[in-house]
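Enquirer: Down below are the structures I want you to see.
Every number here is computed from the coordinates shown, using simple stated rules; none is lab data. This structure is a prediction, so every number in the text was calculated from the model and none was measured. Cβ atoms are built from the backbone, for glycine too; each structure is taken alone.
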Structure I
Amino acid sequence: MPGYIIAHYTVTDGEGIGQYAEAVMPILARHGGEALVVDGNSCVMEGDAPHQSVVVKFPSVEAAKGFYNSPEYQAVRHLRTEHSEGGSLVIVEGVEGPG
């Protein structure tokens, strides 16, 4: 089953988040990650949602956890947390085929 990282946060420094995006993309690729959604203009239909929404697909939950816990990601993670606020990041298991 695929695994997904779903993150929501409010960007406080666009240049800093740009540095994060540049640094994280090669790490994602090495762990089999594929960015499906990177949206700074979410259309909130219910509740409160931060400015930025991100969805990344991995081959499995284990691969997503491997990415998050990798020394390479942990070395650049601060670029996201220092240039955003009010965020959340979860790893979830996806489904295969028609639901």
Structure II
Amino acid sequence: MKIFLQTIGALNDETRLSLLRFIDKNGAVCVCELSSSFNMIQSRISRHLKILKESGFLRVERKGRWAYYSIRSPLDTFRQDILKEISYLEIDIPKRKNGCEK
């Protein structure tokens, strides 16, 4: 039951729904790309990503000094259904911007 409540709690935020939709649409993205695309400070984005990761939606892969977030695979049916429902919501997601320093 703890995992279920954690998952539902993670969805109780418009920013997290937007981030899930963005990542589902764009694939693996770096925190700096999300920060630039959503025009939010990196610490706030990272907090939301941590919640989504702990609730079972995201996986993180570190490459050098960057962390890339993507939809976890395989994803259980419950979370797949949630992502499908989120795709039907009228959420304006920003265009992907590269905010990483090379």
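Enquirer: If helix-only ellipticity at 222 nm (-39500 (n - 2.57) for each DSSP H run of 4 or more, over all residues; to 500) comes out at -16500 when worked out from the coordinates, which of I, II was used?
Expert: Working: I: -11500; II: -16500.
This value belongs to structure II.
Enquirer: From which structure (I, II) was relative contact order in percent (Cα under 8 Å, 6 or more apart) calculated, if the value obtained is 38?
Expert: Details: I: 51; II: 38.
The read-out comes from structure II.
Enquirer: Comparing I, II, where is distance in nm of label points 7 Å out along Cα→Cβ at positions 16 and 64 highest?
Expert: Working: I: 2.6; II: 3.1.
Of structures I, II, the maximum of distance in nm of label points 7 Å out along Cα→Cβ at positions 16 and 64 occurs in II.
Enquirer: Given a value of 13.0, 43 for Rg and Dmax of the Cα atoms in Å, calculated from one of I, II, which structure does it belong to? Walk me through the intermediate numbers first.
Expert: Values: I: 13.5, 40; II: 13.0, 43.
Going through each structure in turn, the value belongs to II.
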